[in-house]
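Next up, some structures in C-alpha cells.
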Structure 1
Amino acid sequence: MASRSADDILELIFTPTPRASPAEQAERTLRRPKPLVYVAMSNRNFFWRQQLTKYVLDDGRVPVTPFMLFDYYLLHTVPKDLVREAMNNLIARCDEMWVFGDLSLGLKVQVGIAKRMRKPVRYFDISDLPYQINGVPESMVSDER
C-alpha cells in the first residue's frame, strides 16, 4: 500500500472539483432519477410552502408542491375542482407523499388517495418551524381545529 504525504492529501482537498457539464448532469439524472415527493399541507400552512419544499430538496428528493405550482388555487381564478383534479394527478405521478402539519378534511382526502394507490406516506410535525421539522408516526398527527 502506497503511503500518502500530507501534501498529497492537501492537494486532493484543495483541488477544485470540475463541475459536471449539462450532458453529464442529464446522464446522471437518467441513470439515477430521484424520487418525486408530493408535498401535502393544509391551506393554513400555505405560508410555509418554500421551507417545506427546501426540506424535501435537502433530503435528496424532488418536491412536487401544489402550493408552489398553483399558488393559492391560482388566486381563485379557476374552479377549485379543476385544481383538485390537477393535484390528484400529481399524487398519482409521485412516488410518495409527505404530509406536513395537522390534517384538514382536504388533506385527509389526499392521504386517502395516496394510500389507495399504495404510495408511501410520511408525516411531519411543523409546529417548531422555522427551526425544526420532525418526522412523526401517523398516530401522532392531529386534525386541524
Structure 2
Amino acid sequence: MQDLCCPAVSAQCGEFSKMSKAWDVVVWWELRRIPYNLALLAIGLGSIFAMEAIGGLMVQAGEDFVEPMFLLFGVIAYGIAANLCYTLGWITELLWSAGDISRTERVRPKIFRIGFCFSAGLTALPAALMVFIWAFTGFK
C-alpha cells in the first residue's frame, strides 16, 4: 500500500506521511486486515471445495465426508483464530520496537508477507492433505 497521503499533497502532510507514533503501526496493520481476510476466505473456500469434492469420492453415495455443522464451526473458529494471530503482528511489532517504530519500519512488510504466506499455506493444507490421502488410497 502506498503512503496514506496522496502524492500531490504529501509535501503538505509533513510528519503525517512518516509513521512516527505507535498508533501508526496499528493503522498500518489494520489497513491490511480486510485484504488479508478476503484472500484467506478465497483460499479457504477453495480448500473446502477440494476437501468436499475429493472426500465425496472416498465415501459412499449419500454420506457426508464432513459433518456440515462441524465444518461451519471449524470455519468460524479458524476465522477467529486467524484474526487473533493477525493481531499479534502489530502487538509483537510494538513490543520489538520498544516504542521506537523506526526500528521495525523496514521489516514490517516482510513480516506481513511471511505471516500471510504461512496463513495461506495453513488454510490450503486441508486440500493438500486430501489430495495426498486420496492418492495414498489409490484414488478410490
Structure 3
Amino acid sequence: MSHGLIRKAKSLRSGDDEPKPTLGQRLAALKYVPPLVKLVYGTHRGYTVAILALRAIRSLIPLAVLWVGKLIIDEVVAGMGVAQGGGTIDWWRLGTLVGIELGIAVVGEGLARLSSLLESLLGDLFSNRISVRLMEHAATLDLSQF
C-alpha cells in the first residue's frame, strides 16, 4: 500500500535526461587506463608488482582447494572399498589431505590480508601523490585568471 510518505530513493545516475553510455563510449574510455596504470606504477613500483604477484598467486588458491578436495573424496571412496573388503583405512593419508586443505585455506586468507594491506598502502600513497601534484599545478596558475 502506497501512502506517499516514503518515497523510493533515486540514484543520482538514474536521471531520465541522461542516456546510458554506448559500448563505443565505454570502449573509448579504456584509453585512460594505461596512463592510470603508469601513475600507479610510478607511485611505488614494489607495491604494484607485489599486488599483481599476490593476485596471480591468490587466483590459484581455489584451484588448489578443489584439487585437494577431489583427492579427499577419492580417498574416502577408496577407503569405503577397503572397509567393505575387510581391510584397514589409511587414516593418516586422509588426515594429511585435510590438513593440506586447511593449510591452503589459511595461506589463502593470509595472502588476501597482505594483498588488502598493500592495496590500502598503495592507495594512500597514490592519493598523496595526486594531491601534491594538484597543489604543485595550482601553484603555477596565475591568480588573475580567476
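Rule-based calculations on the coordinates, nothing more; no lab input. Here the structure is a predicted model, which means the values were calculated and not measured. Cβ atoms are built from the backbone, for glycine too; each structure is taken alone.
Computed values, structure above
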quantity	calculated
Which of 1, 2, 3 leads on relative contact order in percent (Cα under 8 Å, 6 or more apart), largest value	2
Computed 11.9 for mean count of other Cβ atoms within 10 Å over residues 64-71 - originating structure among 1, 2, 3	2
Highest-scoring label, criterion being volume of the Cα convex hull per residue in Å³, among 1, 2, 3	3
